[in-house]
Structure 1
Amino acid sequence: MYLFVVRRLLMSIPTLIIVAVMIFCLVRALPGDAAIMMLGGNIDDEATLEMMRQQLGLDQPLPVQFVAWLRELFSGNLGISVLTGQPVGALLLDRFSVTATVVLLAMASALIVSVPLGLLAAHRHNSRTDYAIVVLTILKLSMPSFWVGLMLLVLFGAILGWLPTVGFVSLSQDFGLGVTYLILPVTSLALSEIAVMTRMMRAGSLEVMNRDYITHARAKGLPERQVLWRHVFPNAFAPTLTMVGIAMAGLLAGAAVTETVFTLPGLGKLLVDSIYGRDYPVLQGALLFIALIYVVTNLLIDIAYTFFDPKVRLT
């Protein structure tokens, strides 16, 4: 397994370099001037504007800018935010902690609900229970996540007044109050993922239940609960695990819509703000950080396969 992890990490280096080149080119292709944005649109003083461009390195040719950025990148320096003046690395980690808290809680909640629902639907195939679960998942899939979030805000925040609707409090600052701020965004994300994972788990379970070893397990007189959790679940969970990895990587990369709806200071909102503000250092650092999230998440999912599918070996 260790050799597999090392090989995957080494293979990710060319990927990250290619991504870095693409990010640099795309960011430089954006309209606008970071120096003008930093000066607040005041371009009356050309000398000040030129000095600001020199400080940002924008007066150099693009290849020189790229090499300088890579040099700073390999030294662990992602630059300084044009808008806030904060180090980009510290800013990304601070915002990512908010996104990771919401996403991990949402994915854990979705798994706890969707796996039993998918197994139950497959076990009660073509029954009223199965039809009800399928209808509910289709109904949820037809609802955009941002609309669900808005409806949750209106119902539990504006009408009932049970939960806060604006702002964010870290769990480290006030755990009880922080939980109340997390309930609505976590529920909004979890509901979206529950529908997808339940359908995947149901489809995988139906396929596994037709296998000979499931018939053999039942013929031995094993209780149905034991058949489902010891034989069906480990073999049917692989496709759902792949979906979990893809969804988690995408959400960790920044659930921009959800963070905007619930005004969460997360990675997705930071990325949107940096695009509008032409904050080149933050934008480049955030996009590269997102690529790293995808690489690490896919690696962890590949390793997790060995725990659910004994046929998979990491060599």
Structure 2
Amino acid sequence: MEENTMPVYLFIGFLEGGKTKFIQETLESDNFNNGDRTLLLVCEEGIEEYDEDKFAELNVTMHVIEDMSELEPQNLGRIVKESGCKRIVLEYNGMWTINDLFNGMPDDWMIYQIMMFADASTFMSYNQNMRSLVVDKLNMCELVVFNRFDKEKQDKMEFHKIVRGVSRRTQIAYEYTDGTGEYDDIEDPLPFDINADNIVVDDRDYALWYRDICEEPDKYQGKKVTFRVNARHAPNFPHGIIALGREVMTCCVEDIQFAWLVTKYDGDLKFDNPGWVNATVEIKVENHKMYRGKGPVMYVKSIERTTPPEQPVATFY
């Protein structure tokens, strides 16, 4: 742990997803409870209640956050100081976005772990009616646990596809209604050949490719990639830099964003800005000031104008 940082263990998910039960068990576990004073911040109170009678012997102090307006650095800093804690366990409200929390956190807070819990019997309804909130949670968590999963009536693949449509790195676990449980072992082969001399990314696979290279850029080091993308340039770009990418929709129209990578191109822009092009690039993972650090930089090997794809906005489905 870095000096002068406050470790935060973040538990997210929707009401009655199993967060409270898991947190109580974690606080009582010898593997977690090393004697350090712990602050339990509760942003959502469901039917399940904490056994506060045990908190004194566990060296745990609980504080309830009643309203999102309380997620403010000065207020949270005061709560931490009064508790005298060395670490924080935070049960977050499923109806609040993760960004709301990040914007309200004191600078010395550091997220050490994010786990999501969901009731399998209600998750599909949340995904259908509150898709943006589901994506918000799945996009950040390291592990999602589907509780109350009925093996006889529910299909793991349906849940798997929803998670993988948002993140390839999130682990998935199922807690079954018969008391057993297991981790998801469904393989997710990429829809393009990562070992090819020239990786060809079809129009329908751009969103998956972009997420994969952002999550694991090093495996693309020195690789060539061919795809149809949108070429853009802005006045504030350094000389010889353009942006190649596509608009990507994660869950709904409101979240469409231009997903691009820094691209080095010394030629003249002989196409509209923005304009659709077929391009072959070579990937080099290196430091670049537009990333403010290291990232995948694309070097153009060939580029030519083309027509837009049938579906200009890329998706994960």
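So if we calculate mean projected area of the Cα convex hull in nm² for every structure here (1, 2), which label has the highest result? Write out the running numbers ahead of the final one.
Working: 1: 21.1; 2: 19.4.
Once mean projected area of the Cα convex hull in nm² is worked out for each structure, 1 has the highest.
Once Cα Rg over 2.2 N^0.38 Å, for residues 142-285 alone is calculated for all of 1, 2, which comes out largest? Walk me through the numbers before you get to the answer.
Values: 1: 1.42; 2: 1.32.
Ranking 1, 2 on Cα Rg over 2.2 N^0.38 Å, for residues 142-285 alone, first place is 1.
I have 54, 17, 14 for Cα extents along the principal axes in Å, for residues 198-261 alone, calculated from one of the structures 1, 2. Which structure is it? Mind showing how you got there, number by number?
Working: 1: 54, 17, 14; 2: 33, 31, 20.
Corresponding structure: 1.
Identify which of structures 1, 2 gives the largest calculated value of distance in nm of label points 7 Å out along Cα→Cβ at positions 70 and 214.
Values: 1: 5.2; 2: 3.3.
Ranking 1, 2 on distance in nm of label points 7 Å out along Cα→Cβ at positions 70 and 214, first place is 1.
Once relative contact order in percent (Cα under 8 Å, 6 or more apart) is calculated for every structure in 1, 2, which label goes with the largest value? Walk me through the numbers before you get to the answer.
Details: 1: 26; 2: 14.
Top value of relative contact order in percent (Cα under 8 Å, 6 or more apart), among 1, 2, belongs to structure 1.
For structures 1, 2, which has the highest computed value of volume of the Cα convex hull per residue in Å³, for residues 78-149 alone?
1
If helix-only ellipticity at 222 nm (-39500 (n - 2.57) for each DSSP H run of 4 or more, over all residues; to 500) is calculated from each of 1, 2, which structure is the one that comes out at -6000? Spell out each step's value before the answer.
Working: 1: -24000; 2: -6000.
Going through each structure in turn, the value belongs to 2.
Taking FRET efficiency 1/(1 + (r/R0)^6) of positions 22 and 302 (r between Cβ atoms, R0 = 35 Å, to 0.05) from the coordinates of each of 1, 2, which one would give 0.90?
Corresponding structure: 1.
Coordinate-derived values only; no laboratory data. Here the structure is a predicted model, which means the values were calculated and not measured. Cβ atoms are built from the backbone, for glycine too; each structure is taken alone.
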